[in-house]
Structure P
């Protein structure tokens, strides 16, 4: 992977004031058009989204991770659990603007019904393809002792979140490169 395509991640200040634990950003450049990048991200999600308990509710169990197209659509995972078929909804799409932008609510499995964060994905045309940038925000609204924080300080949580998205975008990059 060249330096121009390497996933980048980090803490991003909001409104010029750093809010540790509030948002993380990761980006990668894919050697495809914005329309293809949007399609790969949303229609081929199960093919590039990593498997295992760190990335999926079903871990490595056979199943599918899927976006339903359009505002109100879900990001969900279906898999075969020990007690039969399982369905886990991670969020709902709040903005669907192909090929430029996608936004959705994100809920970890340990979130209470009223708790959520937001993921904003932008697809920017570049001379070498499309820059895909994921910004995940809203962590400051979760209490300091929230289970999703794993007892860590906000800055540690956001750093891990940036690295988590960076890992996913590396997998997206690898998948897009194999399609050519």
Structure Q
């Protein structure tokens, strides 16, 4: 199933879509309108299906998009929403990376790929690959992972990462 809702934040409209069965299987969002959201939904569906997670895109209204929005605006702590995630199709390594990131890197702060890798006794490249495949953006705050020398990349758009960090009040990495 999928639940879609539109919100406004910092004068911009944000569409949030949540794919779920019993729990959340994936999240995507768009700052560029509904049509772009549909592209993002198709990309999320493809990612989940490659990971053997069956996806039914029949729409059903749930509180999931509002929960994601409340995390985005800081009304709910990221780690308090981990219990809603299914982690279906996620490797044990990715789950560990996502849980450590979500619990240790709080709103308004960032961590480098290298620092997170050191916490996990792995390589920055492995952390980067896990971030790239994160099916739970916003809740698992992959936007808080940055390069030593700057912002770094972000799927789907680098400016989305910058926007998410600005909402959280992060200075220095968003200019």
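Bear in mind that the values in this text are calculations on the coordinates, not laboratory data. Here the structure is a predicted model, which means the values were calculated and not measured. Cβ atoms are built from the backbone, for glycine too; each structure is taken alone.
Computing distance in nm of label points 7 Å out along Cα→Cβ at positions 53 and 85 gives 1.0 for which of P, Q?
Here the read-out was taken from Q.
Taking helix-only ellipticity at 222 nm (-39500 (n - 2.57) for each DSSP H run of 4 or more, over all residues; to 500) from the coordinates of each of P, Q, which one would give -7000?
Working: P: -7000; Q: -11500.
Label of the source structure: P.
Which structure, out of P, Q, was Rg and Dmax of the Cα atoms in Å derived from, given a value of 15.0, 43?
Label of the originating structure: Q.
Of the structures P, Q, report the one carrying the highest value of FRET efficiency 1/(1 + (r/R0)^6) of positions 69 and 141 (r between Cβ atoms, R0 = 30 Å, to 0.05).
Sorting by FRET efficiency 1/(1 + (r/R0)^6) of positions 69 and 141 (r between Cβ atoms, R0 = 30 Å, to 0.05) in descending order puts Q first.
To test your reading of the models, identify which of P, Q gives 19.2 for mean count of other Cβ atoms within 10 Å over residues 117-124 when calculated. Please report the intermediate quantities before stating the final value.
Numbers: P: 19.2; Q: 14.5.
Label of the originating structure: P.
Out of P, Q, which one gives 30 for relative contact order in percent (Cα under 8 Å, 6 or more apart) as computed from the coordinates?
Comparing all candidates, it corresponds to P.
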